[in-house]
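Asker: Structures follow.
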Structure P
Amino acid sequence: MAAKTTSVENRFRPNGRNWPLMYAFLIACGGSTKTTSATSLAVTNALRGYKGTIWDLDANLSTSLVCGYDEKALEGRKNVYDLVTGRATLDEIVVPARYRIGDGYEDDAFMEIPNLNLVPGSIELAQADTYIALDADAQDWFKEVLESYDGDDEIWYLDFPASYGRMVYSVARMLDENDSVVPSVRADPKDIAMLPKLLEELVRIREKNRNRRSVPGRPTVNHLLLTGTPTATYSEAAPRRAKEIAEKKYGHWLLPFVRYSADAKKIYEDTCPLPVILPNSYPAEDYRKVSTSLGYTDRT
């Protein structure tokens with residue numbers, strides 16, 4: 001990463017560390033809205049003047065797609081799997097987050113999002129657990145990235161796959177209680193029922209690293225995002241029940257609710273993040289409230 005050109009506020013370097021504050025969008029639940037929330041919060045904060053990078057840690061490339069990079073756009077580029085396997089450095093793989101404004105793949109077909117970069121994903125991440133299992137040193141890949149970081153990002157947003165495998169562990173063990181695991185789940189009782197398994201996994205990670213000094217080993221849920229919540233025109237029983245359960249069991253973690261919008265799926269169709277493509281939609285408005293509640297007021 002480029003060397004620091006400006007000082008970074010202490011809140012973005014907790015305990016004097018050299019790497020940014022991290023939000024980990026993690027829960028082993030497919031279609032839980034992790035990518036929508038990760039990209040929406042990252043873009044909202046970037047547009048408000050906070051410098052960050054969003055990490056696509058999923059082999060399905062959802063985050064990369066929303067941030068302007070489909071498989072064709074990534075052909076020939078280094079990606080996060082090259083970072084995992086030691087074939088590239090962070091400097092070599094990071095690209096500016098962007099969104100599509102035209103056809104084709106020339107630079108003028110995209111508009112860059114200020115203050116936001118992307119660590120592109122890779123379909124090869126499906127092999128990451130096996131790779132790490134076969135090479136004990138490979139588990140330290142993310143640790144080495146953090147310890148060698150010398151850039152001026154303020155926030156990193158980590159978009160995880162819907163699993164708790166070795167690759168996920170190699171990243172999650174580098175979080176401490178100043179960072180935040182942010183499960184983003186739909187307002188559906190079935191999704192909320194996945195939260196206890198996440199909490200059990202985080203306990204396992206903390207126990208495994210309790211006496212280790214080389215890694216923080218304290219991933220912690222500090223916030224919960226509930227998405228697709230009822231509106232005046234969307235008031236089905238399941239979302240209402242899910243909202244009640246979340247408030248009763250996890251109310252101390254709840255961020256402002258993100259209301260339902262059928263249009264939110266357009267982020268994948270148009271390769272454009274929600275705060276850009278639908279800035280006046282219910283979810284875009286609600287993610288701005290989430291940003292404010294986390295302390296990211298508008299700097300611009």
Structure Q
Amino acid sequence: MASKTILFIGGTGTISSACVARAVQRGACVSVLNRGRSRRPLPAGVEELQADIHDAAAVDAALGSREFDTVAEFLAFTPEHVAADVARFTGRTGQYVFISSASAYQTPPQHLPVTESTPLRNPFWKYSQDKIACEDLLVHEYRENGFPATIVRPSHTYDQQSIPTLAGWTDIARLRAGKPVIVHGDGTSLWTITHNTDFAVAFDGLLGNPLAVGDTFHITGDHAPSWNQIYTWLAEAAGVEPVLAHVASETITRIAPDLGPGLLGDKAHSMVFDNSKVKALVPEFATTVTFDEGAQQIIEWYDAHPEAQLFDPDADAAFERMLATIPSA
């Protein structure tokens with residue numbers, strides 16, 4: 001039997017890089033289409049096609065008239081992006097996998113755990129609203145025209161280069177300097193955080209699976225520590241005792257408006273998921289890397305790559321203003 005052919009649009013991001021590696025490991029014939037700029041190298045044997053996915057002429061030149069068993073789209077964020085894909089890949093693929101977002105679910109959720117039938121509504125974050133619109137377009141195309149769409153909703157997926165805190169390396173630098181780090185709310189909300197290698201197992205199991213066409217799945221893992229625990233594990237990996245300062249999400253948003261959409265529209269709320277639907281199709285999917293181990297991987301990688309230790313003085317100053325809002329004990 002010939003190897004299945006998979007086109008990854010993206011392929012070098014946090015999530016997609018692990019999915020490419022898994023597909024190669026499983027014997028697929030993998031092509032990657034992107035602009036060719038990434039800190040994450042591609043595995044040996046992957047065909048590299050370079051084009052900006054939003055430059056139609058460049059994409060057409062790179063792809064020609066080729067067909068693929070599966071197209072996995074990691075770089076579409078608006079309905080216009082998805083509509084262009086539908087036009088380009090109709091009749092040229094047996095499955096089109098769109099990467100949506102678990103932040104599209106009802107925010108804040110009325111019930112936990114979240115399932116695939118939880119309503120889609122996020123009044124806080126345009127990113128999530130655009131993903132919902134993309135999903136609506138694909139559902140219409142599947143129902144009306146049989147376009148072979150599969151929708152995948154990741155939640156917070158990370159690798160060794162992804163620090164999940166409010167300001168990335170700036171928070172680690174503050175921890176190591178003995179300064180308080182800002183944690184939203186009281187730090188007790190639960191946050192599902194999934195290692196990209198675990199995500200890739202479930203994702204690969206959906207590729208080319210006829211039971212996945214026309215359906216929607218979230219891939220989120222079963223590990224949901226509190227934010228206090230996430231920051232504490234990072235501090236322990238960095239070799240220090242954490243000093244956690246709790247500030248209301250609304251106060252953080254007022255002082256640092258750029259943090260508002262992703263905080264009020266996602267991280268401020270407990271998010272726990274029922275993964276039984278994807279496990280029914282991919283029973284080998286499981287959480288094998290919990291964040292205590294993930295935090296160690298992150299700190300080890302950044303300590304080995306000082307050029308990636310980017311300190312944000314504006315974020316640091318904003319944190320000091322947030323600390324000033326906390327009443328003295």
Structure R
Amino acid sequence: MQKRTLGHSDIKVAPLMFGGNVFGWTLDEAQSFEILDAFMAAGFDFIDTADVYSRFIPGNQGGESETILGKWMKARGNRSRVILSTKVGMDMGDGRQGLSKDYIFKAVEASLRRLQTDYIDLYQAHLDDKNTPLTETLETFDQLIKQGKVRVIGASNYTPERLEEALQVSKDHGLPAYQSLQPLYNLYDRAAYEDGLQAVCQKNGLGVIPYFALASGFLTGKYRTGADCNSARGGLVKRYLDERGLRILAALDTVAKDKTTSLAVVALAWLMARPTITAPIASATSLSQLQSLVDATKLTLDQASIDLLNQASAG
């Protein structure tokens with residue numbers, strides 16, 4: 001499996017990243033271990049989580065995903081073989097949020113404790129914090145890198161203007177720069193990335209690891225009517241059920257039939273064929289779903305298929 005460099009760092013990653021928001025949500029600990037074991041056995045190593053996963057589920061406090069990952073890595077003794085990414089900044093309750101120096105220092109220690117590790121490969125600002133100077137945030141990340149607690153840093157959910165500004169602050173002050181961006185990007189959600197962020201990433205050589213690569217499962221073809229949306233994830237996909245969304249599914253149907261594969265495989269292969277994408281993030285809650293992720297890395301779409309998908313998904 002050919003690996004790709006994450007930004008200008010020395011970290012080389014597999015062409016697909018596992019999204020850890022399912023750990024402690026739609027997968028319990030035992031199920032998470034099974035999926036993670038199979039993911040690594042298939043030759044992958046890049047896993048994404050966040051301190052806030054999965055606080056959005058009633059009864060959860062946040063940190064559930066990191067805790068499960070930490071237990072798994074300790075049980076398997078495989079920390080050195082995992083490229084581990086987590087994030088800071090989202091609301092954890094009781095005023096715990098943002099990218100201030102004091103908060104990041106507290107948050108990283110909590111993440112390291114839950115993950116049962118002494119370093120994080122990729123530590124990402126989960127959400128821009130306009131109440132904290134960019135210099136303060138980047139100086140804090142600089143200290144964490146010098147302490148050996150973080151290898152490289154990345155950003156998520158930044159506007160093109162703020163990402164550009166943050167990168168300029170790093171240059172002006174000799175501080176570590178964001179090496180990656182984690183944006184919303186898939187066959188349906190194209191505009192936010194392509195209309196500004198893409199140019200910033202190209203100009204500065206950032207790695208791009210898009211989340212919701214399968215549009216919360218919509219691009220698997222599982223959800224085609226409102227009646228299909230009665231599940232834990234189903235509520236997230238209702239907004240895709242419009243004329244354009246159905247046009248995209250029809251194009252995916254055509255390509256999937258031609259390639260004798262699934263819609264999910266084609267949708268992920270389309271992302272991996274985009275020249276600026278390093279590794280899309282996708283989750284699986286069963287071994288059969290995981291096989292689709294593996295298959296996607298082996299499918300190279302021809303130009304005619306890419307053109308069909310581009311036309312169907314054009315805004």
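Bear in mind these aren't lab numbers, they're just calculated from the coordinates by the rules spelled out. Quantities reported herein were computed from a predicted structural model and do not represent experimental measurements. Cβ atoms are built from the backbone, for glycine too; each structure is taken alone.
Asker: Starting from the value -0.61, -1.26: which structure in P, Q, R was log10 I(q)/I(0) by the Debye sum over Cα atoms at q = 0.14, 0.21 Å⁻¹, for residues 16-151 alone calculated from? Provide the component values of the computation, followed by the final result.
Answerer: Details: P: -0.67, -1.47; Q: -0.73, -1.33; R: -0.61, -1.26.
Only one of P, Q, R returns -0.61, -1.26 for log10 I(q)/I(0) by the Debye sum over Cα atoms at q = 0.14, 0.21 Å⁻¹, for residues 16-151 alone, namely R.
Asker: To which of P, Q, R does the computed value 5.0 (distance in nm of label points 7 Å out along Cα→Cβ at positions 72 and 248) belong? Kindly include the intermediate steps, with their values, before the conclusion.
Answerer: Values: P: 5.0; Q: 4.3; R: 2.6.
The read-out was computed on structure P.
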